[in-house]
Structure 1
Amino acid sequence: TPWADAVALLVEANVALARRNHSGAMRLLKEAAEALDAVDMRIFAEAARRRLGELMGGSAGDALIAAADSWMAGQLIRNPERMARMYVPGPPDRAG
């Protein structure tokens, strides 16, 4: 099913992160966010985008984090970083 395929991309991204394959994780997080949006799984998509922003770093990464945090705040989520970590765990790696 489309939603299972979308979640599978997120799982694959988590595996890539666990293996410290940041370039693979970034590609998979981008794909996962798009697929999750397509099946109306917005919280998962925003978590993927937030993690992608952390890995990207720089102004583009900061923009992804800010957008995800803003959406989550609109959903009354008090700690977007912790919420995102439930869906995309791992160390808070930031690109330079």
Structure 2
Amino acid sequence: VFFLLDEILKGTNSRDRHTGAKALIRQLMASRGAGLIATHDLELGALEAEANGHIENWAIEVDIRNGELYFDYRLKRGVSKSFNATILMQQMGIKIE
């Protein structure tokens, strides 16, 4: 099975989404599937440690300079360490406490 998935179960609550996404990923591994999954769910990154080399985390980072977001669009090994939603919300006029 070859798969391309973007934000698995995006339209549901966070607990169901996380539980369902983990189950689906484990089933895809069991079926020896290969593919790509795009997600903002940081907890799914922990699956790499239990996957015996069958999962690799890759991310695109963003730099924040003078309140502006700059993407380099280069894949880097690991889970993203960038948290840019707060900046985006502030730019939209939403006050973050």
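Can you tell which of 1, 2 yields 20 when relative contact order in percent (Cα under 8 Å, 6 or more apart) is derived from it? Structure of origin is 2. With log10 I(q)/I(0) by the Debye sum over Cα atoms at q = 0.13, 0.25 Å⁻¹ derived from the coordinates and found to be -0.56, -1.37, which of 1, 2 does the value describe? So the calculation was done on 2. Looking at structures 1, 2, which one was helix-only ellipticity at 222 nm (-39500 (n - 2.57) for each DSSP H run of 4 or more, over all residues; to 500) calculated from, given that it came out as -25000? Derived from the structure labelled 1. Of structures 1, 2, the largest value of distance in nm of label points 7 Å out along Cα→Cβ at positions 31 and 47 belongs to 1. Here mean count of other Cβ atoms within 10 Å over residues 39-46 is compared for structures 1, 2. The highest value is that of 1.
The numbers here are math on the coordinates, done by the rules we state, and not lab data. Please read all numbers here as calculations on a predicted model, not as lab measurements. Cβ atoms are built from the backbone, for glycine too; each structure is taken alone.
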